[in-house]
Structures are given as C-alpha cells and as structure tokens.
1. Quick check on the output: -0.53, -0.65 is log10 I(q)/I(0) by the Debye sum over Cα atoms at q = 0.09, 0.10 Å⁻¹, derived from one of I, II. Which one produced it?
2. Mean count of other Cβ atoms within 10 Å over residues 128-135 was computed and gave 14.4; which structure, I, II, did it come from?
3. Where does the value 54, 36, 25 come from, among I, II, when Cα extents along the principal axes in Å, for residues 80-207 alone is the thing being computed?
4. If helix-only ellipticity at 222 nm (-39500 (n - 2.57) for each DSSP H run of 4 or more, over all residues; to 500) is computed to be -2500, which of I, II is the source?
5. Of the structures I, II, report the one carrying the highest value of mean projected area of the Cα convex hull in nm², for residues 32-247 alone.
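Just so you know, all these numbers are worked out from the coordinates, no wet-lab data involved. Predicted model only: the values in this text are computed from it and were never measured. Cβ atoms are built from the backbone, for glycine too; each structure is taken alone.
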Structure I
Amino acid sequence: MEQFIVSARKYRPATFKDVVGQQAITNTLENAIKNNHLAQALLFTGPRGVGKTTCARILAKKINQEADEQVDENEDYAFNIFELDAASNNSVDDIRNLIDQVRIAPQVGKYKVYIIDEVHMLSSAAFNAFLKTLEEPPKHAIFILATTEKHKIIPTILSRCQIFDFKRITVKDIREHLVDIAKQEGITAEEEALHIIAQKADGALRDALSTFDRVVSFCGDNLTRAAVTENLNVLDYDTYFEITDLLLENNIPQLLLHFNEILSRGFDGHHFIAGLASHFRDLMVCKNTATIPLLEVGEGTQKKYKDQAEKTSLSFLMQALDKANECDLKYRTSRNPRLLVELCLMQLASITFDGEKKKPLIS
C-alpha cells in the first residue's frame with residue numbers, strides 16, 4: 001500500500017507564487033533579493049500555520065539561485081541550508097556550535113542560510129551568546145528566525161533583525177486554495193462545505209489542510225455541507241436561522257426544545273450563545289449594502305442572511321446583540337449555565353412581544 005502524504009506536506013509551496021495570503025511579504029522578499037537589498041538577519045513572526053517556515057525555506061533556496069550566475073533549476077542548495085529547532089537546541093553550547101559552523105564559508109553557492117525555528121524558546125544566556133554573531137555575521141551567512149511569540153524575544157535581538165509580520169490568512173483565500181486542491185485530488189466539494197473548513201481553521205492554512213484530510217477520510221470523494229458539519233461537530237447556519245425565526249415568532253416552548261436538542265447533540269451552551277451573537281451581527285451587517293462584504297459566507301448563504309435581515313428590525317438586532325453578549329460574559333461564572341442561556345432565549349423572544357404588549361388595548 002502506498003504511503004499517504006498529508007495535504008499540508010504534499011501541497012507545501014515550492015515558490016513564492018504558491019504561498020497563500022502573504023503577497024506583501026513575498027513581494028518584499030523577492031524585490032530585496034533582486035535588488036541585492038536583503039538583510040543578513042530576518043525575523044518571521046505570526047500565528048501558526050501561516051507560512052513562516054515555508055517562506056524561510058523558499059527564501060533560503062532562492063538566495064543562492066539568484067546569486068549563482070549559472071543557475072540550475074534542479075539545484076536545491078541543501079548543503080547551504082541549515083535548520084535548527086530552538087525548542088530542543090536552546091542552550092549556550094548549541095549556539096556556540098552554531099557560531100563555529102557560521103565561520104566556515106560555503107563550498108557550493110555563495111551563501112549559507114540558517115533557519116532557526118521557534119527562536120523564542122532559546123534561553124536568556126543563549127540569546128546573549130547569539131547577539132554578536134547576529135549583529136555582525138560573516139558576509140556568507142544569513143539568519144532567518146521564525147517564531148509564534150515575538151514578545152518573548154529580547155529587545156536586543158529584535159533590534160538586530162528585519163521583522164516580517166505574517167497575518168492570518170483570510171477565509172476567502174483558504175477556501176479558494178481548498179477548491180484548487182479538491183480539483184487536483186479529483187474530489188467534488190460544495191462551496192459551503194469548504195467555507196466551513198476555512199472558517200474552522202481560524203486563519204491557519206495548515207489547520208485547514210489537516211481538517212480537509214480528515215473530512216475527506218469521512219466523506220470520500222464527495223464533500224457536502226451536511227457531512228462536513230456532522231464530522232466537525234459545528235453548528236451550521238441553518239440552526240441559527242431556525243432559532244432566529246422562532247425568536248421573531250415569540251415561540252418560547254419550541255425555542256427551549258430546540259436548545260435542548262442542541263445540547264443533546266453534544267454542543268456547549270457557551271459555543272451556542274456566542275454563535276447566536278455572531279449570527280445577529282451578520283444580520284446587522286446585511287442591513288446596509290456597504291457592509292455586506294464584511295459577511296464572510298458563500299453566495300447561497302448570503303441570500304439567506306439578506307432574506308432574514310429584511311424580517312428583523314434594527315431595534316430588535318441591537319437589543320438581541322446586547323442580551324446575547326451579556327449572556328456570553330456571564331456564562332463562565334454562572335452556577336447554572338443552562339438556565340442562563342434559557343433565560344436569555346426567553347428574553348430574546350420577548351423583545352418583539354413586549355412591543356406588542358405596550359400597544360393600547362381596545363375596549
């Protein structure tokens with residue numbers, strides 16, 4: 001049986017053009033190499049799974065390719081690229097060994113590139129031992145440091161590096177990348193299904209690809225929204241559309257039964273109320289055509305939001321957001337969280353009902 005390669009490794013970018021969602025950084029690095037304006041110490045920082053180590057590897061290879069006049073496309077300059085995991089090599093002795101290696105000029109190519117991953121894990125003494133070399137490295141040495149926690153790096157190291165802040169990748173960029181991968185893998189996937197995976201990833205492409213692999217194992221060659229929500233155990237949009245309809249109908253008994261069903265499916269009450277608050281926010285976004293781009297959903301779901309937004313008043317949404325947010329804040333400290341959410345739902349269902357009750361009675 002052929003060994004399975006996870007998508008995060010199989011589709012790891014090999015060039016800057018393949019990197020998803022970091023165009024500003026990749027363009028800057030390409031121009032710096034082209035114009036011979038690249039610093040000798042670079043720091044790549046940002047959340048997990050956004051391409052820091054990938055960009056470091058691409059850059060390390062490209063530096064020598066651009067410097068070599070007789071460039072061979074198949075040459076990867078592996079002997080010139082050194083990767084160090086600072087989590088397991090964080091002592092002064094490890095840095096001393098690194099400094100000894102740095103002094104030796106490369107035998108092939110023009111530069112030796114040192115990629116130090118999770119650099120914030122270096123000990124304080126190791127950081128101090130690294131300072132002088134980082135500030136005045138030999139002409140043939142370039143350091144690329146990568147970290148998820150820039151605040152843990154001492155200021156004297158930061159001041160010696162050119163810093164590149166990697167951003168979280170947008171839901172749209174992740175979804176489009178998943179569409180391309182699904183086509184290459186011969187998988188039929190609904191746009192909404194891939195959108196849910198992209199949202200669940202929270203800006204990390206590696207997480208999105210891992211989730212994609214997991215869902216494909218569950219669904220096979222046909223990814224549907226229903227199958228994805230079942231596998232990922234997420235509350236889909238339809239749940240919140242139904243809840244909002246019941247709120248507008250003032251149907252408290254059915255609301256409580258619906259909430260009980262959600263809990264019986266294993267969902268957390270806190271997750272539910274936070275999602276409901278986000279749903280109200282999305283409905284409010286649909287109230288104005290200028291803010292519709294803030295709604296990060298597929299076209300089919302966007303129409304559903306517009307239709308429901310027409311049924312709700314701005315006054316209702318403002319009060320509903322306030323009450324849902326208050327419930328969200330109180331949830332962790334509540335001794336009876338289920339009752340807290342049920343009470344919130346009753347209050348939400350009473351917003352429009354109270355408005356009717358205040359009308360003068362006809363005798």
Structure II
Amino acid sequence: MVTGGTEDVAADEATLSGSYSGETGTITETGFEYGTSSSLGRSVSSGSTSASFSAVVTGLTASTTYYYRAYAKESVGGVTSTRYGTTKTFTTLSGGGSGGDQPSGYRTGWLASNEVPAIPTLNGSTATGTNSGRDDKWTRYYTTDSKVQVAVHTFTHPTTSKTERNFIVYYDESKYSPIWVASVMHSGMCPDNNAGRSGSWAVDPAIDLDQYDSVDGYSKGHMVASNDRQSTKNQNQQTFYYTNKAAQYQNQFNDGVWNQLEQAIKGSAPSGRDTLYVVTGVLYEGTVKTKTSGEYVVPIPSHFYKCLMKCSFDTNGTMTAAKGVAYVYTNEAHSGTQYNNSQFLSTIDDIEARAGFDFFPNVPKTLQDAAESSKASIW
C-alpha cells in the first residue's frame with residue numbers, strides 16, 4: 001500500500017493520491033485518512049477501486065499542516081481488512097497564497113496550481129462543460145471584465161486514468177487573443193506517446209466570447225505547443241482551440257527561434273520530483289498593428305514571451321528549490337540567431353512589469369524572489 005503525493009493544494013482543499021498492489025482478495029474501497037495531527041481522525045473515500053486512485057479533500061484550514069495516509073479495504077474469504085500506507089504531510093496555502101502575493105480567498109482547485117498567474121479580477125462565477133470529442137472537461141471562470149474569461153482544460157491521463165489539467169488560458173476578447181496560457185511540463189504528467197498532430201482548429205467551448213480563425217500574413221502561433229501535448233490524441237486536439245493561438249510571424253520566427261525554444265522546453269521536461277511551470281503570453285507595446293479577419297479587427301501582438309519556473313519538491317510535496325528565466329521576442333523575423341541569444345533573455349520580473357501580471361504567486365517568497373530576477377539557464 002503506497003501513500004502518494006499531493007496536487008492542487010489550495011488554502012481550503014487538496015488532491016491526495018495513493019496506490020496498491022499485491023492484493024490476494026477483492027478491493028472494495030480505497031481512500032484516505034487525514035487530520036491536523038498524526039492521529040488523523042477524518043476520512044474520505046476515493047470512489048474507486050482502481051490500483052491508482054485519488055480524492056479531493058475539502059473544508060481545510062489555510063496555512064495548516066495536515067497528516068494523511070492512503071487506505072484500501074480488502075475482502076478475503078468474506079473477511080474484510082484494511083491496508084494502510086505510510087503517513088505523510090502537506091501544508092495548505094495561506095488565504096493569500098504561499099508567496100504572499102495573492103488577493104485573499106479567490107484561488108481554489110485548478111487555479112491554485114503553481115503555474116497560474118494571479119487573477120484578482122475573478123468575480124466568483126463559474127461554468128462547467130464537456131467536449132467529449134476532445135476528452136475535455138472544462139471549467140470557465142468569469143471576471144469583472146465582461147470581455148475577459150479564464151478557462152481550465154483537462155484530459156484523462158492514459159496510464160492513471162486521472163483527470164489532469166492540460167492548460168489554463170486567460171482570454172481577452174478586446175484583443176481576440178489569449179493574453180497568457182499556463183501549462184506544466186513533466187514527463188510523468190504529460191508522457192510523450194507520439195499521439196500526433198491534430199491540426200484541426202476549432203472554437204474553444206470553454207470561452208464564451210468571440211474567437212477568430214486566422215489573419216492574412218500571420219500563422220496561428222501555438223501558446224502551448226502541439227508537440228508538448230502528445231499523451232493522447234484528445235490531449236493534442238485541445239491545443240488546437242482558437243484560444244491557444246495568437247497571430248505570429250511565421251518565417252524565421254514561428255519556424256525559427258520560437259520553435260527552437262519549444263524544442264528546448266520539450267527536451268528538458270523534468271521527471272521525478274522536479275516540475276517545470278510555463279507561462280506563454282503576448283505583449284502589445286508601442287504602435288499596435290491590426291489585421292481584419294472577417295468581422296473582427298485583430299490587434300497583432302508586438303511580442304511573444306515564455307516565463308519558466310523549474311521547481312523541486314521533497315517526498316512530502318514541499319517545494320525546496322526554484323529556478324526561473326524568461327524569453328521575449330519581437331513578433332517578426334529573427335534571422336541567423338539562436339533562441340537563447342542574449343537579446344532574447346529576460347527575467348520574470350521584467351515580463352511581469354511589462355505584462356501587468358504577477359506570475360508564479362504560489363511559489364514561496366523565499367524561493368520566488370531570486371528565481372524571478374534571474375536570467376541563468378534552468379537546464
């Protein structure tokens with residue numbers, strides 16, 4: 001019996017995981033015992049008898065250390081006994097996030113993930129839906145700006161059958177574009193099964209705002225690369241939502257330094273207890289050009305950027321180290337250059353100032369400040 005790690009730890013909830021093997025009878029129930037001391041005292045069933053299982057525990061207290069262990073009830077010859085994993089701990093976020101940057105009380109569930117920038121304009125209203133054709137159980141979050149919505153797209157992991165986040169998009173209808181898309185790179189969470197390239201672009205059902213197909217002279221530049229999502233065909237198909245692309249110069253940019261950066265990120269996807277968090281976004285600086293797409297007049301981004309934060313965790317799921325760097329490019333041809341030339345390197349701090357967002361706010365302040373001011377390579 002194995003007590004696994006934690007995911008999506010927020011101020012008031014967390015997802016726990018566990019697994020079992022070597023059963024001699026029938027597993028009738030799996031779940032977790034948890035509490036604020038090693039005596040535990042509370043329990044939650046996973047609702048599954050699969051060898052790998054998980055459960056969300058809710059109603060937790062912010063800034064509190066919880067103890068937990070996995071269990072499985074096994075029936076042998078009509079007699080039921082309970083097997084237990086080792087006891088582990090996790091600590092919930094404060095009401096303002098572990099980094100101290102978050103507005104109080106608005107981040108829970110998927111939006112408490114380490115890659116998600118702060119979104120203080122959320123108004124508390126949500127909607128959910130399913131696009132079964134792309135294995136997408138999505139959640140839409142509304143904001144105080146009627147032209148801005150946030151959406152989380154999920155997929156079914158091909159090995160564990162767990163629902164995992166694919167990417168999270170902040171979409172602005174006034175630009176007809178995602179402003180940023182947040183994603184995770186980890187070889188276990190998103191294994192490369194060579195699922196192929198869908199190429200079938202479609203309206204994003206999770207964003208209830210106007211979206212356009214394309215504009216002349218620019219490619220549909222992926223924010224989360226198609227090649228980064230190769231676990232399943234459906235996972236890849238989700239990267240072809242209109243909300244995961246922006247108008248990007250093709251020759252010697254999309255197919256040049258941008259592609260080089262995407263390949264470097266893909267080739268450096270961590271495993272084990274390291275995870276790479278990625279925020280890909282656009283800037284609109286200076287005199288912004290526009291292009292017409294049908295009834296829409298589309299502003300063209302002046303820059304594309306990627307902010308990267310590589311984090312390490314101990315066996316209890318506590319973050320122990322973080323490294324950060326950013327890359328930013330003007331939206332034009334860049335001939336004869338490499339993706340990591342000095343003119344493209346930046347800091348997360350600099351991109352935050354230019355974009356107007358607080359990135360990686362759930363990374364502890366003791367690790368966040370140094371990581372966000374660094375231009376050093378993280379691989």
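1. Details: I: -0.69, -0.80; II: -0.53, -0.65.
Value -0.53, -0.65 for log10 I(q)/I(0) by the Debye sum over Cα atoms at q = 0.09, 0.10 Å⁻¹ corresponds to II out of I, II.
2. II
3. Values: I: 54, 36, 25; II: 57, 41, 28.
Answer by label: I.
4. Details: I: -17500; II: -2500.
This figure was derived from II.
5. Values: I: 15.9; II: 14.5.
Top value of mean projected area of the Cα convex hull in nm², for residues 32-247 alone goes to structure I.
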